[in-house]
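Each in structure tokens, the structures are laid out below.
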Structure P
């Protein structure tokens with residue numbers, strides 16, 4: 001039996017922290033479906049198609065993953081995809097209460113789908129899509145926190161003030 005997990009999120013945009021959780025999750029599961037929640041009520045920076053493109057490019061060298069979108073209840077989607085688990089990353093204690101509530105509700109809705117939490121690697125503990133977008137919006141250097149395609153796309157979205165600084169001639 002193939003052990004399938006769903007790794008849900010908005011991935012607006014995908015960060016190196018997301019990729020770390022995904023790669024580590026592949027040591028536990030045979031296949032992971034990266035599932036982008038389509039929520040028209042949520043304000044996002046990147047369209048679904050842009051997020052899919054960034055994920056595909058960022059994960060081109062990673063096997064046994066699939067990128068998909070869904071709307072509705074996550075546990076219904078997980079059951080439809082024959083997943084045994086929902087994979088979630090946690091950065092800090094502040095994530096715990098919200099994630100715990102979600103996990104309990106999902107368990108109440110479908111006891112066959114487990115929630116598995118992985119702690120984010122220490123180097124990514126402060127990284128979130130929201131913080132990355134905020135830093136990029138004001139020209140902050142986000143190199144190394146996001147895949148190269150995401151860095152480029154953020155610079156395109158926020159304009160020239162975020163371009164790489166010119167190199168000095170010696």
Structure Q
């Protein structure tokens with residue numbers, strides 16, 4: 001596992017004082033406020049202040065003093081040390097650990113790779129297999145095993161194809 005995990009993406013500057021609006025890649029946007037330092041494009045930033053609403057977090061970072069400086073961060077991933085991340089309950093995973101996992105049916109057939117996770121009450125996993133793309137919910141009965149160390153997600157083939165929506 002890497003020493004850092006991706007915890008968000010800079011959406012845009014927020015206001016004129018250098019604050020940034022962040023799309024969190026955590027279960028709760030408020031969890032962004034637990035981090036005292038973050039990394040953007042390999043550079044460390046101290047978190048000076050943080051606030052959140054239901055869908056975004058707003059960070060003020062050291063060295064980002066105005067809107068122009070914040071604009072330079074637009075679209076970049078925000079990382080944090082894995083050691084600083086809150087502990088997860090059993091059966092919960094960080095999105096960054098799910099993305100890139102190979103999806104394998106319980107019959108052994110490879111179905112593709114997880115390309116993205118769309119946070120929802122029941123997360124939606126985006127599956128890519130070559131040029132084909134589809135989505136399925138991360139629901140009980142669909143996923144039978146998650147192995148983030150080996151980047152492998154096993155699904156119940158019958159249940160998977162009942163809920164899979166090809167794009």
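Data overview
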| read-out | value |
| --- | --- |
| Identity of the structure behind 0.20 (criterion: FRET efficiency 1/(1 + (r/R0)^6) of positions 65 and 89 (r between Cβ atoms, R0 = 30 Å, to 0.05), calculated), options P, Q | Q |
| Origin of the value 2.8, where distance in nm of label points 7 Å out along Cα→Cβ at positions 49 and 113 was derived from one of P, Q | P |
| FRET efficiency 1/(1 + (r/R0)^6) of positions 105 and 153 (r between Cβ atoms, R0 = 35 Å, to 0.05) from the coordinates reads 0.60; which among P, Q | P |
| Which of P, Q leads on distance in nm of label points 7 Å out along Cα→Cβ at positions 97 and 145, largest value | P |
| Among P, Q, which structure scores highest (criterion: FRET efficiency 1/(1 + (r/R0)^6) of positions 81 and 129 (r between Cβ atoms, R0 = 35 Å, to 0.05)) | P |
| Source structure (of P, Q) for relative contact order in percent (Cα under 8 Å, 6 or more apart), computed value 19 | Q |
| helix-only ellipticity at 222 nm (-39500 (n - 2.57) for each DSSP H run of 4 or more, over all residues; to 500) from the coordinates reads -11500; which among P, Q | P |
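Taken together, the values in this text are just the output of simple stated rules run on the coordinates, not laboratory data. As the structure is a prediction and not an experimental result, all values here were calculated from the model. Cβ atoms are built from the backbone, for glycine too; each structure is taken alone.
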